[in-house]
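Each structure below is given as C-alpha cells.
Here, each number is a calculation from the coordinates, and none is a lab measurement. Note that the structure is a prediction, hence the values are computed from the model and not measured. Cβ atoms are built from the backbone, for glycine too; each structure is taken alone.
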Structure P
Amino acid sequence: MLVRIVRMTFKPEEVSTFLELFDTVKSKIRSFEGCEHLELLRDYDNASIYHTYSVWKDGDDLENYRKSELFQDTWAKTKVLFADKPKAFSLLKETPFEFGVLQ
C-alpha cells in the first residue's frame, strides 16, 4: 500500500474556497480505482494549512489518478489558492500498525 500525504498552505482568504472544492470532489476521489482511503486534516496551529492523507493500493493507482481529468481539474483549481508551495510525501506501508503498536 502507498500512503500519500500532501501539505498545502492556503491564502487565509481562500481556505473556504478550498474547503468547498474539496467537499465537491472528495467522494469522486474516494471512489477512484485504487483509492482505499482519503481524509482532510487541518494543522493544529495554523488554520491555513491542510493535509490530504490518502491510501492507494499501489503506485500505479496513484499515478493513474494523477493523470486523470479529475485530478487535473481539481489541482488546477486548488493550486491558485496556495500561499506557499505544496509538499508531497509518498510512503510505503509495509507493516500493519494499530494504535501505534506493531502487530
Structure Q
Amino acid sequence: MTHPTQKLDEVVHQKTRLGMLAILSDVQKADFNFLKETLTLSDGNLSRHLQVLEEAGLVKLDKVFEGKRPRTWVSLTKAGRSAFQAELISLQALMGGLEGSR
C-alpha cells in the first residue's frame, strides 16, 4: 500500500503554489497584483511560481493592456483544476491516516 505522501505533487504541494491554486479554484481569473498582495509575494517571486505552474500546464497567463498599463490575468486550466483536486484528496487521505493513528 502506498503512503498518501507519495501521491503529493511536488509542483502543486509547494505552499505558495498551493495557495495560488486554491485562490484560482474559487474564481474565473485573478490578476497578478491580487495574487501578489494576497500571498504577500514580490513581483519576482510570484513570476517564478507562475512560470513553474504555467510550464506544468496548470495555469494560463493572459497579458493584456488596459489603456497604457499592462495587466496579467491568471486562470486555472482544466489540468490545474484536476491537479488541485488530486492534491486535496491526497491531503485528506494523509489527514485521515493521521487521525486513525491517534
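Things to note:
- Which of P, Q yields 1.5 [distance in nm of label points 7 Å out along Cα→Cβ at positions 60 and 76, calculated]: Q
- Among P, Q, structure where relative contact order in percent (Cα under 8 Å, 6 or more apart) as derived comes to 36: Q
- Winner on distance in nm of label points 7 Å out along Cα→Cβ at positions 28 and 84 once structures P, Q are ranked, highest first: P
- Of the structures P, Q, the one that 2, 12, 21, 25, 19, 12, 7, 2, 0 was derived from, the read-out being P(r) over Cα pairs in 5 Å bins from 0, in percent: P
- Structure from which -10500 was derived, helix-only ellipticity at 222 nm (-39500 (n - 2.57) for each DSSP H run of 4 or more, over all residues; to 500), options P, Q: P
- Winner on FRET efficiency 1/(1 + (r/R0)^6) of positions 12 and 68 (r between Cβ atoms, R0 = 35 Å, to 0.05) once structures P, Q are ranked, highest first: P
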